[in-house]
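Structures are listed in the sections that come next.
Just so it is clear, none of the values below were taken in a lab; they were calculated from the coordinates. What you see is a predicted model, and the numbers here were worked out from it, not measured in a lab. Cβ atoms are built from the backbone, for glycine too; each structure is taken alone.
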Structure 1
Amino acid sequence: MTSGTSGTGGTETSGSGDIARTLELLWETGRRPSRGPKPTLTLDRIVEAAIQVADTEGLEKLSMRRVAAELGTGTMSLYRYVPGKGELLDLMLDRVQRPSENPADLGEGGWRAALEALGRATLALYRRHPWLLQVNQTRPILGPSALDGMEKVLTLIRRPMGLTDPELVSVIVMIDGYVVGAARTQLYQQEAERRTGLTDAEFWQAQVPALEKAMASGRYPVMASLSEDAFGAEFDHFEFGLQRLLDGLEVLVARRA
C-alpha cells in the first residue's frame with residue numbers, strides 16, 4: 001500500500017486527469033459504454049495492458065496509442081472506456097495495490113509485525129513495478145484498493161499502538177517514505193549497471209588502488225580503521241533501517257502506555 005509520499009519529482013503526477021470521472025471508474029459508479037458495436041474490450045483489460053507496458057518498457061513509453069497496440073486495437077477504442085492517460089494512470093496505481101498484487105499477510109503478531117510486513121510488501125511492490133517511483137503521488141486518487149489497504153493496516157495498529165489518529169497516519173507515511181528511499185536506491189543501482197555495463201563489484205574494484213593510497217595517507221584514520229566488511233554487499237541495510245524505525249516507535253508506544 002502506498003501512502004502518497006512516493007515518487008516526488010517523478011515524470012507523472014497522480015490526479016492529473018478528470019478526478020470525478022476517475023472516481024467513477026474506480027468505484028464503478030459511471031455508465032458503461034453503450035453505443036456502437038458490441039464491446040470487445042473491457043476496462044480491466046486496458047488497465048492490465050497499460051501496467052504490462054509500464055513494467056516492461058517504462059512509464060515514458062506509456063501512451064494511449066501504445067496500450068492500444070498492446071491490445072491489438074485502434075486508439076479511439078480505448079477512449080470509450082477511459083478519457084485519457086491521466087485517468088488511466090490513476091487506475092493503474094489503484095490496480096497494483098489490489099490484494100492479489102500486494103499479498104502481504106499482515107495477520108497476527110501485533111502492530112510491529114504488521115508494520116514489518118507492510119514495509120517488506122511495499123518494497124516488493126516497487127520491485128515488481130519500478131515505474132511507481134516515477135509517479136508523484138502526493139495527491140493520490142483514493143480507490144477501493146488503496147482504501148482497503150489503509151483500512152487493514154489501521155485496524156491492526158490503531159488500538160495496540162495507542163497513538164492519536166494523525167500520528168497513526170504519520171506512521172504509515174513514515175514507513176512508506178523509508179521504503180521509497182530504499183527502493184529508489186536499488187533501482188538506481190540497477191540502472192547504473194545497465195548504462196555502464198559494470199557490475200557493482202567491478203565499479204568499486206576499479207577504485208581500489210586510489211582508495212588504498214588515500215587510506216594509507218593518514219588523512220582518514222577512522223575510515224582506514226573500519227573492518228573489511230563495513231561496506232560489504234552482504235549487510236541488509238533495508239532490514240536494519242526498518243527495524244530501527246520500529247524500535248523508535250516502540251519507545252513512543254511504551255511512553256503513551
Structure 2
Amino acid sequence: MLDEHQASRAKEAAFHERQEKYIASRLAQQPEWEPVYRSYTGAPTFFDQIGTSLITVMSGFLLASMIAIPLGIFIGLSSTAHAAMNPLIQLFKPVSPLAWLPLVTMVVSAVYVTDDPLVAKSFLTSMFTVSLCCLWPTLMNTAVGVTSVSQDLTNVSRVLRLNAMSHVRKIVLPSALPMMFTGLRLSLGIAWMVLIAAEMLAQNPGLGKFVWDEFQNGRSQSLGRIMVAVIVIGLIGFLLDRLMLMLQRALVWDKSSVQR
C-alpha cells in the first residue's frame with residue numbers, strides 16, 4: 001500500500017508537470033488565452049483515506065463539542081433546563097448512526113444545493129452524522145460536572161458577587177473540567193467508530209470506504225489489506241485518546257482527577 005501511495009504521488013506530480021508545460025506552450029502561442037487548471041483525479045490511496053477520515057472526524061467532533069459544552073453548562077446550572085432536556089437526551093442518545101445517516105443524507109442533499117460547492121456533500125453527511133452521535137457523552141458529563149461544583153466554591157462566588165459569566169469562567173469551568181474531559185474522550189472514541197461505519201454504509205471517502213471496497217474486490221490480498229486497515233483504525237483511535245489525555249493533563253488544575 002505504501003508503494004501504491006508513492007506511485008500515485010509520482011503520477012500526480014507528472015500530471016501537474018504536463019499541465020504546466022501545456023499551459024506554458026499555449027500561452028506562448030496565445031497570450032490572451034485564460035488557462036484552466038485541473039485537479040488530479042486519480043483514485044485516493046490508503047494514506048489519502050486516512051487523512052480524509054481524520055479531517056472528517058475532527059470536524060464532527062469539534063462541531064459536537066461546540067454544541068454540547070455550552071448546552072451542558074446551561075443544563076447543569078438550571079434544574080428547570082435539566083428537567084426539560086433530560087427526556088430529549090434519553091430519547092436521542094441511543095439512536096444508532098445507521099438511523100441518523102439516511103436522514104442526514106436527505107437533509108444535506110435537499111439544503112446544500114450549489115453549483116460551486118465549498119466542500120463535498122459526502123464530507124458534510126459524514127461530519128453531521130458523527131456530530132449527532134458523539135455529542136451526548138460530552139453533554140451529559142459536562143452537566144454532571146457543573147452540578148458537582150462544591151457548595152463552598154458557590155458560596156465564595158456569592159460572597160465575591162461574581163456575575164454569571166465570571167461565575168462560569170472562574171468557578172464552574174475549572175471545577176467541571178475533569179468530568180468534561182471524560183465526556184470529550186468518550187465522544188471522540190464514539191466519533192471515530194461512527195465515522196468508519198458511516199463511510200462504509202454511505203460509501204463516503206475514508207477508511208470505511210477503503211475497507212468496504214477491499215471486501216467487495218475479493219482479491220487475494222484483500223484480507224491482508226483489510227487487517228492492516230483494522231489495525232490502523234485501532235491505532236488511530238488509541239492515539240486520539242492519548243491526545244485528549246495529554247490535553248486534559250495540560251488544562252486540568254487537579255492532576256489527581258485525570259483518568260488514565
Structure 3
Amino acid sequence: MAGNRYKTILTNRNTPTIYNSHVFPNLFWDGRAGSLAHQAMFPFEGFNEMNSSWTEHIIPLLEGDDQYPGMFQDAFGSSRISRVRAGEAIGAYEATISVFDTPFDAYLAGDTAALSPAAEAGRQLFFGKAGCVACHPAPMLTNMGFANLGVPEAGPNALYGNLDYGHGKREDLTVFPHQPIDVPADYMKFKVPQLRMVALTGPYMHNGALKTLEDVVEFLDQGGGPDLSGTGSKDPAIVPLGLTAQEKADLVAFLRDGLTGTPIE
C-alpha cells in the first residue's frame with residue numbers, strides 16, 4: 001500500500017471547510033492553488049497528506065477498477081484517466097457541496113422573521129459595531145481576500161518556534177514550473193473564509209488555534225493577537241471592540257444559528 005494512509009501526522013494547518021469552496025478563485029489557506037479542479041490534484045502527493053503518486057499508484061488504481069473507466073468515458077468522452085481529468089471530476093463533485101439555505105439566506109430573500117431575536121441582534125452587530133462585515137460582506141460572507149489577524153501559532157509551529165508566513169511566502173502552483181512567492185507585505189495573511197456552516201466546521205483559523213465560536217468572538221473582541229509578521233501586515237481593522245457579554249453571545253447566536261443550513265451528508 002502506498003503513502004501515509006495509515007499514519008497520523010500533526011500538520012501546521014487546519015483543514016479548511018469545503019462548504020461553498022467553489023466561490024473562491026483560489027484554494028488552500030495561502031491561495032497557492034487555483035480552482036477546485038486544480039486544487040484537487042495536490043493532496044494526493046502531499047507528503048503530510050496522502051503521500052502517494054499519481055503515476056505509480058492512483059491512476060493505475062483507477063484504471064484497474066471495474067467502473068471508473070466507464071465513468072470517465074461518460075464524463076469526458078474517453079476512458080483515458082489522467083491527473084487533470086481526475087482533478088476535474090473531484091472538483092465538479094466538490095462544487096456540489098454548497099449551502100445557501102440558512103436562516104440568513106431566508107432573511108436576505110425578504111423573510112425578516114427568519115432569524116431568532118438573538119441571531120438578529122447578532123446580525124446587526126456583525127454588520128455594525130463588531131465590524132465583521134469588513135472582511136465578510138454579504139452575500140458571500142467573504143471578501144475573497146487574505147488577512148492577518150494576529151492569530152498565534154499552533155501545532156508543530158508553536159512547538160518548535162516556527163512561523164507560517166501564509167500568503168506572503170508560498171509556492172504558486174498555478175504556473176509551471178511552480179513559482180516561489182515572497183511578499184513581506186503579505187506575511188501572516190490567510191484566506192478570509194466564507195462563514196455559512198461555520199458552527200459545524202471548527203476548530204477555527206488557518207491553524208485551528210481557536211476551538212469554539214466563543215473563542216473566535218473573544219479573540220476578535222480583544223483586537224486579535226500580536227502581529228508576528230515583522231512587516232506590519234496586521235489588518236488595521238482588527239482592533240478591540242468593547243463588546244458586552246450579551247453582545248458576544250448574540251454574535252455567536254448569529255454565527256451558529258443564523259448561518260447553519262442543511263448539512264451535506
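Things to note:
- Taking percent of Cα pairs over 21 Å apart, for residues 12-75 alone as the criterion, the largest value within structures 1, 2, 3 is that of 2.
- For helix-only ellipticity at 222 nm (-39500 (n - 2.57) for each DSSP H run of 4 or more, over all residues; to 500) computed as -19000, the structure of 1, 2, 3 it came from: 1
- Taking distance in nm of label points 7 Å out along Cα→Cβ at positions 28 and 132 as the criterion, the largest value within structures 1, 2, 3 is that of 2.
- Answer label among 1, 2, 3 for the case where Rg and Dmax of the Cα atoms in Å, for residues 20-147 alone, calculated from the coordinates, equals 16.1, 54: 1
- Here P(r) over Cα pairs in 10 Å bins from 0, in percent, for residues 92-187 alone was derived from just one of the structures 1, 2, 3, and that gives 15, 51, 31, 3; the source is 1.
- Label whose coordinates, when Kirkwood radius over Cα pairs in Å is calculated, return 21.5 (choices 1, 2, 3): 2
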